[in-house]
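Each structure below appears as C-alpha cells.
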Structure 1
Amino acid sequence: MSKKTSRLCIIDRFEGDWAVIEYGNKTFNFPKELLPQNAKEGDVLIFNVLIDEKETENRKKIMEDLAKELFKEA
C-alpha cells in the first residue's frame, strides 16, 4: 500500500447512524448525518476541519462565568 493510499479516508460500511471509516490500518465511526446524502461504501472522503475561534471563545466565557457563579463566596 502506498503512503498516499494509506492516508485515505474510505467509507467501509454503514452501521445504523454511523459510517465506519477506514484510515490506514485503523477504523473509526463517523456520524452518518454529517456525510453528504449520496455517500456510499467505497467512497473516498476529504475532511476539511476548521476551528471556530469565535464559538470557542464564547464557550470559554460561558464556562468561566459558570465557574465564577459556582465558586463565588456566599
Structure 2
Amino acid sequence: MAQIAVNPTFDAALLRKKLRQFVSTLGRGIKAYGESKTRAGEIAALNAKTDEQLAAMGLRRDQIAVHVFRDMFYV
C-alpha cells in the first residue's frame, strides 16, 4: 500500500501579494466606473443644451463625445 505525505505550507508573503493585487485591481475598476459616470453626466448636460448654446461653447452636437473624452484619446 502506498502512502502519500502531504505537508501543506502557508506562504503569507504570497497571500499578501495576491491580496494587494486584488485590492489594486478593484480600486482601478471603481475609479474607472466613477469616471465613466461623471463623463456620462457631462454628456447628458451637454446634450440638454440647445445648438446655439453649444455653438457659443465652440461645439457641435456631433462633437460632444469627443469633447468629453478629449483627455483620453488623441483625435
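Work out the source of 1.25 here, i.e. which of 1, 2 gives that when Rg/Rh (Cα atoms, Kirkwood Rh) is computed.
Considering all the candidates, the number was obtained from 1.
Supply the structure label, taken from 1, 2, corresponding to distance in nm of label points 7 Å out along Cα→Cβ at positions 14 and 30 with the calculated value 1.5.
Derived from 1, not from the others.
Work out which structure the value -9500 belongs to, where helix-only ellipticity at 222 nm (-39500 (n - 2.57) for each DSSP H run of 4 or more, over all residues; to 500) was derived from one of 1, 2.
For helix-only ellipticity at 222 nm (-39500 (n - 2.57) for each DSSP H run of 4 or more, over all residues; to 500), the value -9500 is produced by structure 1.
Coordinate-derived values only; no laboratory data. Being a predicted model, the structure only gives us computed values, none of them experimental. Cβ atoms are built from the backbone, for glycine too; each structure is taken alone.
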